[in-house]
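We did not get these values from a lab; they are worked out from the coordinates using the rules stated. Model, not experiment: these values are computed from the prediction. Cβ atoms are built from the backbone, for glycine too; each structure is taken alone.
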Structure 1
Amino acid sequence: MRRYFLPLREFLTLGCLDGTIVLAGAAGLDRPVSAVNVMEVPDVLDWVKPQELLVTTGYPLAAGDSDPAAVLADLMPGLHANNLAGIGVKLGRYLDSIPAEALAVADELGFPVLGLPRELAFDDLIAQAFAQLGHRHADALARADTLHTTLSQLVLHGADLDRISAEVARVLGVGIVVTSTDGREWGGALDEELRTRLIDLDLIDSSGRVRVERLRAGPHPVGDGQARVLPVPAGGTDLARLVCVSPERALGYDDVQALERTAIIVALLLTRQQAVAVVENKYRGDFLRDVFLGRAGDETFVVEHARTFGWELDRPMAVLSAEMDPVEPGEEPVFDNTRRQWHERFAAAWRTVCASWDRSISTVDFSTEVVSLLPASVAGDSPRDAVDQLVASVAGDRGGGRRPFSVGVSRVVSSVSELSTAYNQARRAIQVGRRISGGRCTTWFDDLGLHRLIALVPDPRELREFALDVLGELAADTSEAADLRVTLQVLLDNNLNVAEAARKQFFHYNTMRYRISKLQAMLGPFTTDPLLRLNAAVALQVLDLDRGSGAVR
C-alpha cells in the first residue's frame, strides 16, 4: 500500500508540537515522516519501520541501571540505518536532558533528535499526524486526478508528446523526457541547463540517448534532487520510458502517483501514434520497395511523391542496409514477439539518428532490415567516417538492451533509376561482410574485391551453373565433398605449398599428396593449369556465398 509522508520540517508545524526543540541532527529535517511510533522498550529496533518518527517519554532510556547517553549513542546508528525520520524525547520527567555524547552522534549522522513539550499527549500527536497525512493523501489524489483530466483533454485535442510533457513539467516543477525503451528521446520538456547536467552526470550519451538502464535500479542523485524512470506499459509490453528529473528536491509519493497517471496518458498517445505509424511505415516501405524494383513510376513522379514523405531523392545517394545479427549459440532462445520488439527498437533508433542528421533522409523498416538512403552531402569528404559515426550513434554503448547488428553500404549513385543496383550492392556487402567478420561489421561494396564482381552477375542461376561446371562432384552437398573443398581452399590460400597446407590441416605429407590426387581426378590438373586454378578459386567463392545466403544476388 502506498504511504504518503510529510517532511519532518513540515511535520513540526502541527499544533500539538508547539515548543518542540531540535536538539541535534538539524541536517536531517527534510527526512520523510509517514507514521508515529511510541518507544516502550530499550531494544526498539525490531519494532520500527522506515519513515516513522519515534517518540518516547524517556523512561525506556533511563530505566534500571542503564546509562541514557550510552543507550542513545548505541541506538542512533540503528535508527538511522532503518531510515527513521528521527526521535523525539519528552524532557523533564524521566530524563532532564539528552547527553552531549548522544547529540554528537546524531549531528554526525544527520539524524534529528527532538525535545518534545512535557505536556504533549502522544495520542493527540498520533491523531493529528494521521489527519495531516490523510489531507496529504487527498491532495495528492486530487492533483493526480486533475493532471490526468487535463492531459486527457490535451490528447483529445491532438497534443503531442512535447505538449503533454510541458504540462506535466509545469504542474510538478520537473523536467520530463519520453524515450524509447532503450533511451531514444521521442519528446519531452527538458531545458538546456538541465540537459547539460544530465550529460555531465553521464546520464545522456554522445548520441543524445538517455541511459535509462542506469536509472532502473532506483532514483539517481541530481544536485539536491533526483532523476528516475518509470515504464510506460500497454497490453503487457513496455512501450516507452518516462524519465523525470527533479534537480531541487526528491520526488514524493504524490509526485510518483502523478507520473504514473502521466504514463497512462503517454501510453494512450503512443498507442494511437503507433497505429498511425504502422500504416505510414508500411506505405513508405512499399513505395521504396517499388522504387528498388523499378515499378514506382518515372523518375519525376518518384521524386515528387517522395517529397510528400519529407524525403529528398533528387541527389547523389548511397544505400545503407542494416540488419540485426542472429542470436548467438550460447544465448537463450527468444520468442518471435520478443525478436520483433528488438527489431522495432532497432528501426526506431535508425530513424531517430538519421533524422538528427538530416530530416530528409529516407529510412524505412523492411521487416528484417532497415534501409536508409544517405545523401552524399551528409558524408562530405569522409564518407566512411560519417557512416562510422552514424553506426556508432545507433549502437551507443549497447545499453538499454540493444542488439548487435551489421551494416552494408553501396556505392554512391546519382539517380533514382540506379537505386535498385545500389540496394543489391548494400545487401551483398552485408552478407559477405557477415560471413567474413562474423557480425558487428560495416562493409562497403567497393571493398568486396572478387565478391563485388560476383555480385554484378544479374542471374544467380548462371553463377550456380558455373560453380557446378567447374567443381563437378566436388560441389556435392556431402561431408566428403565439403572436406575436400576445405583442403582445396587451403592449398589455394598457400600457393600450392603442399607441406604448409598439410601442416595447417594437421595431415601427414603423404595424406595431403593423396588428397591432391583425388582433387585432380575431380577437377583436372589444377596444380599445373593456372586458368583451371583460377576457375576453381572463383567457383569455391560462388558456392560458399550461394550456400551462405540462400541465393546469389
Structure 2
Amino acid sequence: MEKLSLKEKIGYALGDGAANIAWRGVSTFLFIFYTDVFGLNPAAVGLLLLIARFSDGVSDVAMGIIGDRTTTKYGKFRPWILWTAIPLGVILSLLFMSPNLSPTGKIIYAYTTYIIFTLVYTANNIPYGALMAVMTGDDKERTSLGSYRMVGAFSGGMLVQGALLFLVAHFGNIDPTINVTKLDSKKYEVSVSTPQDVANVNIKTKNGIAMFKWADATQNDSIPTQGKSFSMEAQKEYSFIVSGEENINAKSITIIDQKRGYSNSIYLLSVFLSLALFITFYTTKERVIPPKSQETNLGKDLKDLVRNRPWIIMLVIGLVFQIYNSIKQGIVVIYFSHYLHDQLLAGSYMVALMVASIGGAMITSPLGKRFGKRNLFIYAFIFSGLVNALFVFCGPENTGSIFAIGVVSEFGAAIFPTLFFAMLGDAADYSEFKNGRRATGLIYSAGSFSTKLGGGVAGAIIGFVLAAYNYNGQDAVAIQGAVPGIIMLMSWIPTIVALIGAGLMMLYPLDQTKMNEITIELNNRRAKELAQQKQ
C-alpha cells in the first residue's frame, strides 16, 4: 500500500511519453508517409497495418510470458525498458526512411521495418505497462499513476504531432531557384527549379492561403489546390499559376523535400525517446510480487486468463476504443492536407488535441472516484462519440468549429486509455483474488495486443475506405474524388465505433464496491505472508 512519490510518478510517465513519440508518430504520420511520400497504394498500406498487427499478437503474449519469468536484481519488467531504449529509437528512424527501391522492394522494406518495429515496441511496452501493476498494490493509487502516465503519453504525442510537420518543413528545405511574375493583384506565375533531383516535394505559400494550378496545360492535375506535391528533375523548370493571395514574392514560397524532412525529423525525436526511457528505468521501483507459493505454470496462467471475465471484456474494449482513437488520429493529416488544404495547420490542431487529452487524463482520477471506472468509461464513450459526429457538418472554411469539435471530443477520448490500463491492473488483482495466482505480464500483454490490433484494424478501415474512393496521395484529381470518404472517416465512422464500445462496457462486472473488497482482501493476504516470512 506504499504511496508513490511525485518523482516516481513523473519518471514512470516519461516512459509513455517516449512510447508515444513512436506510437503517435506511427499512427498519425506513417499512413500519409507511405502513400504521399514513399508512394505505396493505400489499400496495400491498410493490409500491411492489419497483417502486422495480427502477427503482433503472438509477440505480445510471448513477451508477457517472458516478462513474468524474467528475474533480475532490477525486477521483472524494469530491465526491458533499459534494454529496448536504443533499439526502439533506431527502428523508428528506419521506419521513416525512403530508400530508392522498386515497387516490390518498397513493399518488402515497409513490411520488414514495420514488423521489426512492432516487435521492439512490444518488448518495451508490455513490460512498461505491467510495471504499473507492480509499483503499488493500491488500486486508487494505481488510477492516479495511470493519470500521470496518460499525461506523459499525451505530452509525448503532443511533441511528435505538434512538432513533426514543422521539423519536416525545416529539415526538408531544398533552397531552390524561384521566379515570381505578377499577372494581376492576386494572380502570379511561379517558376521553380533545383540543381538536384528531388523525388517528392511539396510547394505552397508560407501563409498557406494561395491556390496553385499547373501553368502547363498538358499536366493531368488541373485542379487548383493550396499547394502541390510532385517530383523535380535537376535543372528542369516547373511553373504554376498562383492565385488568391497578395504580395507574393520568392520568399513567400516554400518547397519541402518530404523524404529528407521526415527522416531527419524522426532522427531527432528518436534521441528524445531513448533518453526518456533511460530516466524511466532509473526512477521507478517494483514492489508487488507474485505469492511466494506460486509455481511457474504457463498452463495454469492461461487457464486463469481465459476464465477472467473482467479481463475478457477489457480485451474487447481495448480493441474498440483503439479503433476509435486510431481512425481519428490516422485521418487527421490527410483531412487537413486534402480537405482544408493546410497541412501545417494539422500540427496546431493536434497540439490542441493533446492539451485537451492532458486535461482529460488529469480529470479521470477524480471522476473515477465519483462515478466509478466502469460508469465513467461508458459516459466517455457516448460523449466523445456523439461530439465527434458533428464533423460531418463542417466545411473547409469552418476552422474554428473543427478545432472546437476536435478538442471537446478528444477531452472525452483521453479517458479511455487512462482507465483501460488501470483496469488491466484491476483484472490482475481479480485473478489473484479468485485463483491465488498472479500473471501480471500476461494480462497486460494480451490487453496491449487488443489495442495494437485495434490500431491495425483502424489502419485497414482507413485504407479500404480511401481505396474505395480511388484515393492516390500523389494525384490531385484522385484526392479530390476521395474527399467524401475522408469526411466519413473523420466524422460518423468513429462515432459508430464509440457507441458500440459503450454498449459492450455495460457488461463489465467490477464496480468500485467489488474493487474495494478485492484490494482489502489481497492486502490482508500479503500482510499475513510477510508476517510468516519474518517468523
When relative contact order in percent (Cα under 8 Å, 6 or more apart) is compared over structures 1, 2, which one is greatest? 2
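If semi-axes √(5λ) of the Cα gyration tensor in Å computes to 46, 23, 19, which of 1, 2 did it come from?
Working: 1: 70, 32, 17; 2: 46, 23, 19.
Going label by label, the one that fits is 2.
Supply the structure label, taken from 1, 2, corresponding to distance in nm of label points 7 Å out along Cα→Cβ at positions 274 and 306 with the calculated value 4.2.
Values: 1: 3.0; 2: 4.2.
The read-out comes from structure 2.
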Which of 1, 2 yields -16000 [helix-only ellipticity at 222 nm (-39500 (n - 2.57) for each DSSP H run of 4 or more, over all residues; to 500), calculated]: 1
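State the single structure among 1, 2 that was used to calculate distance in nm of label points 7 Å out along Cα→Cβ at positions 194 and 506, giving 5.6.
Details: 1: 6.2; 2: 5.6.
It was calculated from structure 2.
A value of 26.2 was computed for mean count of other Cβ atoms within 10 Å over residues 18-25; which of 1, 2 is the source structure?
Numbers: 1: 16.9; 2: 26.2.
Source structure: 2.
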